[in-house]
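A.B. asks: Below are structures written as structure tokens.
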Structure P
Amino acid sequence: MIYYLLLPVFSLLLLTIQIGVFDTLFFGKIAPEISLILVVYAGFFMSIMRGGTLSALLGFFMDSMTGVEPGFFLLSYALVFLICKVVAFNVYVEGRIFALGLTFACTLLEKLLIVLMYEALYGMNVFSDMVTVSFMQAVMTALFTPVFFGLFLRLEVLLNVWESRLPDRL
């Protein structure tokens with residue numbers, strides 16, 4: 001239960017760090033998407049209920065913080081979570097290289113969805129403008145995946161230990 005109470009706080013903190021710190025460090029161009037790494041982690045290692053809630057909340061907060069069409073990140077993060085969950089059911093996903101590759105593919109999928117959204121809603125072809133930046137951002141996100149997977153694993157263990165120490169009478 002404590003997981004669902006702390007989830008909005010940690011999600012908002014993570015997105016604040018992603019948008020504030022990483023966009024500043026990487027000049028807003030090729031910053032890694034920590035929220036997408038967390039969604040991929042949730043697809044691999046969390047239950048459907050916990051991971052789905054986390055993905056939906058991250059997508060909602062990301063929609064609220066950015067100026068993209070409402071519901072875009074909610075839909076794309078849910079799609080990425082479901083793809084990762086299906087892959088996790090069918091493939092042994094403990095290897096870092098596999099997680100790195102799937103994060104790279106999911107980042108490119110999200111960028112492809114952005115291109116398709118601009119084409120469908122506005123009639124703008126932004127593919128040629130986004131190719132190099134999207135590829136570099138996908139590479140940066142994939143390179144940061146092992147670091148953040150370890151960090152998320154430690155944080156999840158810490159939350160589970162704290163949750164197991166609480167008395168049942170609350």
Structure Q
Amino acid sequence: MRHERTVIIKDSRLRKLRDGLRGLYVDHFFPVNFNVTDESEEILKNNSKIFIGSICNCPSCNSINRDMIYNKHEGKWYCLDCYYSIKARNTNPADWSLSRKEIRIFLRVLASPEGCQYNGHEWRCGGKEFTYASRALDLMEISKDTQEEFLVFCRAFGGHCDCEILMNAAPFLLGEEPSY
């Protein structure tokens with residue numbers, strides 16, 4: 001197995017089935033009403049160890065209804081959001097795909113009238129598709145692979161859409177409060 005293995009279910013019916021099966025698993029192994037005895041306490045403890053290390057549960061956010069990615073080094077499954085957030089936060093800014101100068105230019109273009117019109121009378125957002133962020137990175141002639149990698153860092157610091165990159169992620173990306 002590679003170092004990372006991702007399981008993404010795109011079909012909504014299969015996602016619903018997966019979530020239902022995970023819910024049954026939780027209900028069966030972690031009953032709400034049970035008599036606490038030394039034996040049942042030991043069983044719950046063993047079930048917890050199995051459950052936390054399984055694909056059914058993200059050990060970071062405890063989500064049971066998300067797509068998961070396996071980190072071989074840690075031997076754990078994480079939901080995609082937590083995995084990429086942890087990975088980005090543990091990456092040295094010097095190793096990021098864009099330099100600080102490029103990040104500063106990107107943020108200015110994103111905040112400009114061609115982007116979100118941040119600090120304007122009516123600002124706008126391209127949503128989770130990162131419409132304006134992608135356009136700004138395209139204008140800077142940044143490759144698609146580098147764009148995807150950079151947007152992972154943005155999400156890790158709370159930038160889940162165009163305007164949240166400016167409001168939440170910018171100070172972390174720059175290491176200082178931005179001036180638009």
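A.B. asks: Quick check for you: by mean count of other Cβ atoms within 10 Å over residues 56-63, which of P, Q is greatest?
C.D. replies: Between P, Q, the highest calculated value is found for P.
A.B. asks: Assign the value 0.85, calculated as FRET efficiency 1/(1 + (r/R0)^6) of positions 64 and 104 (r between Cβ atoms, R0 = 35 Å, to 0.05), to the correct structure from P, Q.
C.D. replies: Checking each candidate, the match is P.
A.B. asks: So, one more: When you work out relative contact order in percent (Cα under 8 Å, 6 or more apart) for each of the structures P, Q, which one comes out largest?
C.D. replies: P
A.B. asks: To test your reading of the models, identify which of P, Q gives 0.25 for FRET efficiency 1/(1 + (r/R0)^6) of positions 48 and 96 (r between Cβ atoms, R0 = 30 Å, to 0.05) when calculated.
C.D. replies: The correct label is Q.
A.B. asks: Here's another thing I want to ask about it. Of the structures labelled P, Q, one was used to calculate helix-only ellipticity at 222 nm (-39500 (n - 2.57) for each DSSP H run of 4 or more, over all residues; to 500), giving -26500. Name it.
C.D. replies: Going label by label, the one that fits is P.
A.B. asks: For percent of Cα pairs over 22 Å apart, which of P, Q scores largest?
C.D. replies: That would be structure Q.
Every read-out reported here was derived from the displayed coordinates using simple, explicitly stated rules and does not represent laboratory data. Everything numeric here is computed off the predicted structure, so don't read it as measured data. Cβ atoms are built from the backbone, for glycine too; each structure is taken alone.
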